[in-house]
Each structure stands twice: as C-alpha cells, then as structure tokens.
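Have a look at these structures, which come just after this line.
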Structure I
C-alpha cells in the first residue's frame, strides 16, 4: 500500500528481551504524535495458531474479538495502543504455508511451479498490506518473532527486504539487541550486537535504528562503538535499560527522541503532530506511586516450568489487576499459589485468610482442580473477595453444587464423564467435534454478547444492560441444572441473549463472589481498566 509506512522490529543476540514491548512502545509514541497505528505479530512456529500451545511452554494464549487464538504479544499491542486487532494482524509459518498450499490447490497460481521463494514471502507481504488497508492506518509496526540468525525466520526477513524494495521510502527496520555486562568483567560488551547486525546484513537488511537493551543506560562511548562497527549513526542507537515497569519504556525511548528519528526517516513530518504523552505520564506516575497495598492470591496450576514462565501463563490477569489497582490508588502485590499444594497438604487453606482477595484463573484438565475447589469453598465461607475466570467459574459451580446443594460428586464431564451430577457439560456442537478429534480453533472463541440482570454486582460494575466479552472454552453450565443451582443464593447475573448460556455467576450475601465464563482480562487496558476487576479490587480494599 503506497504511502503507508512499515516498521519492522527484529531481535538480535537472544530472545525474550522485549521485542513485543518495543513494538508496542513505538506504536504508543507514534500515536502520541497524532498518527494512526496498527501492529502485527509474525511467529516462526509451524502451528497454524497459538490455540494448541501449552501455556507452560509458550505463555498465555490470547484470543482476539474475532475468535482467533494468538500469541500474547497481540494483547500487549491492544493494551498499549488501546485498539482492537483483527486476526489478519497475526501470522505463523504454519498459517502462511497453509494459505500458500490452499492457493496452489485452488489453481490460484495458474499452474506455476510454486516455490518457497518468492511465493512464501509474497504471501507474507500480501497479508501485511491487507492488514494495513483494513486498519486504514498511517503506520504498521510488524514484530518478527525469534532472533536474527535462526533458520525459522529467514523467510519473514526476506519478506521485509522485498517490501523495502517495493516501497523504498516507506519501510524501515528497528533492531532490538542485548548488551551483556559479564559480572567478572564489569564492562558492557558490544560484540554480540555487532555479530547480530552482521547476521541481519546477510539477509540484505541494514537496521535504521538499534534499540540497545541492557541492565543500565548506554554511555556515549558504547553508542559510538556500536555506530562505528554496525554502520549506523550514533544518534540512531536508542538506550533501553532495565526499568521498574514496562509502561516506562515509551517514556524512556522518547528520551533518545526515537519518534523524531522515525518521523524523519519515513518522511512523516506533514502528518505527525507535536508529541503528547501527558495521559500516559499520569498513568505511569500512578504505577510508581501506588497507594494502599493489596495482597492478591492467584491460585493456579500452570507452575510446573518454574516462576519465570508463571507470569507469562497468566500475563493478562496480572496486568488487569494492576490497571484496576492503579485506578483506585492501590498497589497490588500478587502471590502465586499452586492449587496442587492445597491438595497435598503442603499449603493449609487457613493461609488464605491473610489475602485481601483470591482469583482462580482459567485452565484445562484435571490437574490441581480439587485444590482450586477447596480454595473457592474457603473464599465463599470466609467472605474473602473472590473472582473466578472461565474454568474458575465452572469450578465455582461445582463447589456450590457439592457443598451447598449436596450433590455429592458433582463435576464437569471434562473430568468425570460418568458423574451423577454433570453440572458442567460440553455444548452439543462441541460433542460432535470431539468425536472427530477436531481441536484446533474449534472452541467457543471470541467476543460474544451477554445480557446483565438489574440489581447485581455485574450490572453495577458495567453500568449497562448488554456487554461483549471474549471467550475461550468448550464447556458450559449444564442447562438441566440451572433451576436447581439458582434455588438458594446463587444468581446467574449475566446470560447469553437467548438466555441459554450462563455467563456470570454471583453469590448473594457475600462482599464479592463473582465468576465469569468469559475472560474479562483480555479487554483490560492501562487507560481503560476492566470494570469487573475494578469492582473486585474495591471489595479487596474494603
């Protein structure tokens, strides 16, 4: 798309140093200059989408409004830019190859010999341009997953090179690299970055801006050294030191005037305005200042790969808690509790009394669910504010059925297909899919409407009668048990428009006991916190 601008963000030296945050931050900075921005993520996996990936290996699986399952970086873009992204903005190696093969089978290549190059890069470019056109944006920021030098992302780099050849003045490259400071040496080393840039050069790409990640701010000498050996102007080396919060990053980048560099390089002077990050600065100030400390326990199950993966498994829940806490002038302290430790007796349920609130997040399978059910029962009986998310709502139904309504052995058919009380069951259409082992992209996915009942916590929180929230599940509250479930203090305060699907559960006479079948955390934004998380934290604060 001519006159549209494209910024590719690539990584060097090692993964996990913040390409997604860099891409999101650049987008935020350009928004502050009055430009309309969209963001894309390219993952090198052969998976067609992220839906079948294990959270302990890959991190959280995100769901977009249109139901596509993606990498968690897509939600980072949405959070920073406060926009809703479509599935065309996410691609994997598997998705691209699948599309090329389908086109070949449909004779869309008109009998040509279909080759990896140029047809795969051309498919990538076609998708990038389609996303730009759909967004009607000034700038597309495209993050290429992985690290320069890996075999997996060569074709995506080739697409980036070819797009630059197509639009010489409209494409630029930002490389994020890492500068280590070996503890026994005590000096910041630029050599790994030099090698990374040469690897990028070997693909036909020269970075226009180099974002240098390190423990500390880059000094002038290091910038000059990188400039000399990487064939880049010293002013185009942007320092990216460790910061307390990822939301500091846009402000840090602007200290090195990165938006000026981009605006000049892409000839955006006529479209760009003077930078205005005032609202963002106010938000970041709250991030640092905080207020009353709130101790929030997240009782989950995706802990087996260690704490370094844990945060990624529930990243949207963590951020949603933070945004709402900052809004009510509080500082959240999140405590990770493994539900399996309650089952084994390693952790006593009485230890939950010290927390201001408890969250039971989503998940799949049988591991750790009895510990979660015990947690929910304790929160219910001891009047501790509780928020259940997706599986957390299903387990709240099971707990209530077993312990209040005396349905001994009540369960979800996901765990016990022969339970006498299947209070959670597969939707009819899902049963047919499961018979075929059709798992990929077949759950109830994406944004669905719900109608809220007046006089409930949910209705008060949202302040409207109808809402739209994102789903990712196969199982639902069994309609055969709804009349029995609502015979005491349980209320389904949100239902599908036709009244058949239960979306939100509440308990009467409890300071805050709310659970949702959907994932409200997917729609929480720094400048627009999610109302249910905010109401939950208000109850915790009390």
Structure II
C-alpha cells in the first residue's frame, strides 16, 4: 500500500512536470485550479500528521482536554474566510509578502516576511517528519527500516514532488491524500461505533470508564491535560494561536494564488471548512475509540501516543486495515511536507532572492524557478537532519501548535493592518514581524515545552532541553505573543509617516475587494 501510493504520486509528479513551465505554472499551478479542487487541496494541506496522529493520540490519552485541543483547528477557517482569502488573492502574486510589498517598501518587508515564512515552515515540517519516521519505522520494522531511514525516505520523496512537479503536482497529491484520509477516517469511525453496537449511550458510557495506568478514569471530564492553576489560560492561548495562526500559515496562504479569481478563493475556503470540520469531529471517534478499545497502556508499549489511530485500525480491521490507515497517514505526511516545502522555496526565491538580493530586477522566470528548486533541496535536508536529531519521542501536535503561534504573532498582524489600516507603513510591518517573531520564539524557549526539571527515570530522548524551572508558565505563547505582535506593528506605524503607503491604500482597498487590476499584476 505504501508503494502503491508512492507510485501514484510520482506518476502525478511526472504528469505535472510536463506542464510546469514558467514561474506561474511552477509557483501557482497556472492559476487554473477550480474552487472544489483547491478546497480539497487546502483541506489536504491542513489536515496534517499532527491532526491525524497527534490529535487522536492526545484524545486517547487525555480525553476531553484532547478534544478541546482540536476545536481551534476546527473553527480557524472562519478567520481565513472572513479576513484574508479574498484580499490576499486579489492583492498578491505568489506569496504573503506580495500583499505587504504592494504599498510598503518591498525590500525590508520581503526580507522579514521570508524569514518568518521559513521559521513557521520549519517548525511545521519537523513535526511531519517526526510523525513520518515513527510511523514508517514501526510498520516496516520487520524489513529493518529504522527511524532515520524512514525520515530520509520521506524527505527525498517530498523534495521530488516539489522540484519536478511544482505547485500542480503538490496540489493533486494533496487532493488524493485528502480523499483517502476522509474515506479512511469515516470507515474507522463507523467501525468504532459498530464495536459499541452503533449506540452513542454505550459509547459515551465506555468513555467514562477508561482504564489507564491501573486506574479507571472518566475521559469526559476536563483536567487531564489542562490542570490548575494555568490550564484554562493554556487552552485559551493555544486556541488563539490556532484560530489566528491559520490565517498566517504560509503553506495555506499560497494556495489562494492557484485559483483564477477571488470568488473561487472563497468557494475553496467553504469546501475546505466542511471537509476539515467533518474530519475534526471524527477525530473524537478515533481518540476515544483508541482509549476504550485498545487502551493507553497497550498504545504506550506499541509505538506510543502518535500510533493511537493506526493501532485502533489494526484492532478493529486486522493487518490489512492497519496497513491502509498507516498508508493514509504516510500520504498525509507527504502531502503536507510538499506544501510546506513549496511555500518555503517560493518565498525564498520570489521574495528574498529576486526582490531583496536583486532589488526586484527581472532576472527571468527560469532563474527564479531554479532558485526555488535549489531551496527545496536545502529545506528538505535541514528538516531531515533536525527530525533525526529530535528523535521519535516528540508528540507532533505540540510542535505544530508552536508553528501556529509564530504565524499568528508575526504574519497575521501585518497582513491585517496592511489590508485594513491606511496609516500602516513599512516601519509598522518591520516592527510587527520582528516583535511577533522574536516574542513568540523567546516565550517558547522559556516555556514548559523547552524548560523543566526531569527526574532520573525520564528517558534521555524525552528530557527537557533546558533543565530549569520554566520562566513562562504556558506551553503555547499565543495569549501574550499575538498582542505583542499587533502592538509592535501599531507602535512601529506611529513612529513615522509614509505618504506613499497612505496614497496607495485606496488602490489596494479597491483591488482587494473587487479584484480590479489583480489580473494585470499577476500576469507576469
């Protein structure tokens, strides 16, 4: 099944490679993706290994609190639909920085926006690579495929999709993956309910009597993950990061440049919302099903928290279904890392190389595409190396939560203020990107995610990186770093006036709402 998916996606890549000539084809699939296609691709890009493996695992081990973790993912697309999808499609060309550069000084904002994009993409990608290594090495252990080799193999495949097929190949890999993931999740959810004779009362009664660590626990009660005194604040902080971070995720934003117009962008978001909403509701069946049917004690000794959903599939449907669900998880990882890689390489080639290093001078489409392909190789190699160093013990959902926090703190404030505030200027964008990026990363370093005092019995790979009491009590910094990002952008804008930026605001407002002039700007 693994090989079948690899052959299918490499076939898509070969087909796309013949059609990916020129920058528009490589970076934006020629802007010919329809609304339903882009909606399914957006869902495929968004429903990551953190969702399928990590969220199901958190629910299996921490019950109600794990489900609350997924709520932010579920509602986040309202922000995308109402705030950024249409203005972004109408105002930009290939990347988030195009929107900022429309009325601000292009070189400084593109440089910082590119740095922010690479930071967010790296956090997110490491999470996918860790999930891939854990899954593939466990499934293929009889073939002596180690975690390191599994991570390397996934990295090579994702680079192949991006380097040869560009955005068109990435889009169709995501569509195939999303359809498979939804089909597998529906089937697994039905099997879970079938185990309880399709009786919701029987299912929820079992959830109130979960055996874990020799104790019987009620998994419908809050408090297993978010404990006093900071549990409620931590959940609010995480939710803010997820809800606002989605609208600042580079690999999600670039998807809106693949459609022909803003109306299609809105249609694609609605498609994505329905697919993503249904999926996150079904993660409750996966997580609670694993807790009640398989048991957390068994999961701990057979691959750990990230293997909750595949082990549930094995218990209910045997080895064939286990292979099918594992292959879907593998497809999930490949599709998301391909999306992350192309967003990172596009940002570097288009924003940093062409517009910062070479001052926006036209150096030909082929050179920009070549730089993007080289960047994809570098991003892939760095992600593989970091994932191998971190090892398989990380819960992938934790890393993705941090990526969302950085996106919400650095990217979203400057996008929103650039589109909606006439007084906004280059200084505001620089301050906003800088303060958001630095504050979120600094708070992550001094949080319980990185700092903590471990006892002598903790495995070396699971130890905190800094052995000291955390200086910031929350795992996710969003509740503090997001206001800091907005405040930095606002204060920076007040330090100076930029008449050129204010003069272009009306033109941007008309374009972002109507699309007038957008085709001329993107026809390059």
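From I, II, which structure was helix-only ellipticity at 222 nm (-39500 (n - 2.57) for each DSSP H run of 4 or more, over all residues; to 500) = -11000 calculated on? Of the structures listed, the value fits I.
When FRET efficiency 1/(1 + (r/R0)^6) of positions 252 and 388 (r between Cβ atoms, R0 = 25 Å, to 0.05) is calculated, the result is 0.10; to which of the structures I, II does this value belong? Corresponding structure: I. Source structure of the calculated read-out (mean count of other Cβ atoms within 10 Å over residues 276-283, 19.8) within I, II: II. A value of 15 for relative contact order in percent (Cα under 8 Å, 6 or more apart), calculated from one of I, II, originates in structure I. Suppose distance in nm of label points 7 Å out along Cα→Cβ at positions 20 and 76 works out to 2.5; of I, II, which structure was it derived from? Label of the originating structure: II.
Supply the structure label, taken from I, II, corresponding to volume of the Cα convex hull per residue in Å³ with the calculated value 164. If you can, show how the numbers build up before the last one.
Details: I: 164; II: 132.
Clearly, the read-out refers to I.
For mean count of other Cβ atoms within 10 Å over residues 236-243, the highest value in the series I, II is held by structure II. Among candidates I, II, the computation of mean count of other Cβ atoms within 10 Å over residues 92-99 that gave 18.5 used structure I.
Supply the structure label, taken from I, II, corresponding to distance in nm of label points 7 Å out along Cα→Cβ at positions 300 and 356 with the calculated value 4.6. The read-out comes from structure II.
No value in this document is a laboratory result; all are computed from the given coordinates. Here the structure is a predicted model, which is why all the values come from computation and not from measurement. Cβ atoms are built from the backbone, for glycine too; each structure is taken alone.
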